[in-house]
Structure P
């Protein structure tokens, strides 16, 4: 479901930020997992 930014620029911006946040959270989870593996 892609929003047309011409129709709702605020929603398109919010969706883009949400995707960036999800990507950052996944990277942080992977780093935490790597640290946990290294300590075991």
Structure Q
């Protein structure tokens, strides 16, 4: 039972990390896009 709880915890952590990475990539891309737009104008 303990191993099952540990696996579920690990799975939840990996999903949260993956979502966090995706959000970070999206925010970084948006910031770069905004910088490039301001430089062109």
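Since every read-out is calculated from the coordinates, none of them should be taken as a lab result. What you see is a predicted model; the values in this text were computed from it and never measured.
Figure out for me which of the structures P, Q the number -35000 belongs to, where helix-only ellipticity at 222 nm (-39500 (n - 2.57) for each DSSP H run of 4 or more, over all residues; to 500) was derived from the coordinates. Traced to structure Q.
Of the structures labelled P, Q, which one yields 61, 6, 5 when Cα extents along the principal axes in Å is computed from its coordinates? Structure of origin is Q.
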